[in-house]
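**Student:** Got some structures for you, see below.
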Structure P
């Protein structure tokens with residue numbers, strides 16, 4: 001299948017949320033049949049930061065979701081789109097995955113919320129971050145989630161085929177963004193499709209990319225605006241030896257087989273040097 005990730009410019013001045021929504025809507029129109037396209041965080045409310053503007057942009061979520069559903073059905077394509085929305089009286093950071101019939105297959109509610117979203121009143125997700133669709137297991141992370149090994153470890157235990165990451169990370173350095181994305185792919189033994197915003201900087205933001213299960217970056221937009229695509233077999237896995245000279249096993253199983261979480265569930269053992277006279 002073909003995976004495409006989109007990276008809009010980070011518009012400044014005027015009504016950036018409207019410009020970003022228009023840019024992403026046009027990008028959706030070009031999705032290819034039977035492919036998967038991933039859009040960045042806040043497709044309906046990008047480029048703005050104050051509470052009142054973000055709340056004013058939330059009604060646009062319904063329009064964006066309706067468009068995504070229509071195009072998914074017309075093109076027989078998978079569409080992953082993130083919106084800031086009011087759903088049943090609660091503010092949610094939601095990633096919708098539409099199937100090839102234009103139906104909602106899964107809604108992922110962001111689990112880890114930064115201070116700005118807490119101040120906005122966004123409600124925490126309940127933890128559901130994996131779904132199966134047409135024989136493909138999808139995992140979900142949204143922006144701030146990528147900093148938390150607790151969720152990455154859970155995803156690894158669920159053996160996803162593709163991890164979808166709508167991102168923002170306007171203030172993060174590009175070397176950290178690339179390292180995070182590669183390590184998520186390597187740990188989860190999964191393809192990763194990350195979509196974010198171009199900050200027109202070589203040092204921060206951007207880096208929408210597609211990464212293979214062995215951590216190889218297949219495509220990386222850097223600071224450029226537009227889209228990138230890669231042809232993949234979603235069921236490909238990174239195989240390695242189970243230690244030097246050992247048999248081939250899945251990379252995630254090589255790591256899982258050595259886990260000892262029970263060691264870290266009690267008070268730390270005092271250092272051997274603690275209290276010594278050395």
Structure Q
């Protein structure tokens with residue numbers, strides 16, 4: 001039997017997979033989503049969401065995709081690892097992501113201009129003729145090289161008199177900033193700039209209770225003591241990924257030793273043992 005079923009849970013509460021159903025919307029995450037949706041609806045072009053590793057960017061991306069999927073007037077695609085050797089590889093991936101009718105196998109020697117023409121025709125067909133909003137979300141956007149960023153700048157040039165045909169959302173670590181500063185003509189096009197920060201202590205407790213509730217826990221205040229939540233905040237500094245990983249290990253340990261609750265001592269013991277292991 002899975003450990004979480006022994007705790008009366010229907011599913012794992014603290015998986016690190018970016019499940020949008022387990023996306024805790026803190027005030028800042030909710031603000032980021034709302035502002036992003038406004039930019040998308042207005043079709044203004046480029047949005048940038050940046051933050052450190054583990055702050056919740058990928059889960060926010062999945063939640064945005066879920067929201068887009070509920071609307072018939074939005075067509076969205078996602079790229080998770082934007083590492084490309086050259087512009088052709090990037091354009092090929094874009095064509096595949098949007099399932100554009102362009103026979104890549106039959107035109108292996110197609111020029112870069114032909115690739116861009118296929119994407120441009122697609123954007124005009126969907127954005128103008130079909131009146132849809134086309135959205136491209138790129139996670140780990142700090143991996144984009146200058147060539148790929150220049151390609152995106154070119155695609156943002158496709159527009160009508162009223163709106164951009166491509167809505168581009170970049171989710172990135174802070175390393176993207178120096179690259180953007182090298183491309184002032186792209187930096188100036190960013191309509192939404194949002195920085196995600198770690199959670200505060202109250203939000204850490206809310207995140208833990210939210211995830212437990214989503215996993216089927218009837219008494220969300222019973223599994224973690226208040227002191228344990230304080231300790232979790234101190235250890236993780238409010239980073240959601242670190243919180244979920246620590247809570248997962250804490251519940252596993254509680255089941256292993258037949259403990260009714262996770263308390264401060266358990267959190268401290270886990271932290272100490274992991275610190276010692278890393279120093280071996």
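**Student:** If distance in nm of label points 7 Å out along Cα→Cβ at positions 58 and 258 is calculated from each of P, Q, which structure is the one that comes out at 4.6?
**Tutor:** Label of the source structure: P.
**Student:** Out of P, Q, which has the highest value for mean count of other Cβ atoms within 10 Å over residues 34-41?
**Tutor:** Evaluating mean count of other Cβ atoms within 10 Å over residues 34-41 on every structure, the highest lands on P.
**Student:** A further question on this structure: Out of P, Q, which one gives 1.00 for FRET efficiency 1/(1 + (r/R0)^6) of positions 10 and 50 (r between Cβ atoms, R0 = 41 Å, to 0.05) as computed from the coordinates?
**Tutor:** Among P, Q, the structure yielding 1.00 for FRET efficiency 1/(1 + (r/R0)^6) of positions 10 and 50 (r between Cβ atoms, R0 = 41 Å, to 0.05) is P.
**Student:** Here is a follow-up. Using the calculated result 2.9 for distance in nm of label points 7 Å out along Cα→Cβ at positions 218 and 242, pick out the matching structure from P, Q.
**Tutor:** Considering all the candidates, the number was obtained from P.
**Student:** Taking distance in nm of label points 7 Å out along Cα→Cβ at positions 98 and 130 as the quantity of interest, name the structure among P, Q where it is greatest.
**Tutor:** P
**Student:** Another question about this same structure. Tell me which of P, Q gives 0.35 when you compute FRET efficiency 1/(1 + (r/R0)^6) of positions 18 and 202 (r between Cβ atoms, R0 = 25 Å, to 0.05).
**Tutor:** Label of the source structure: P.
**Student:** Here's another thing I want to ask about it. With relative contact order in percent (Cα under 8 Å, 6 or more apart) derived from the coordinates and found to be 17, which of P, Q does the value describe?
**Tutor:** Clearly, the read-out refers to P.
**Student:** Assign the value -8000, calculated as helix-only ellipticity at 222 nm (-39500 (n - 2.57) for each DSSP H run of 4 or more, over all residues; to 500), to the correct structure from P, Q.
**Tutor:** Label of the source structure: P.
FYI, it's all coordinate maths here, none of it is from the lab. The model shown is predicted, which means the values in this text are computed figures rather than measured ones. Cβ atoms are built from the backbone, for glycine too; each structure is taken alone.
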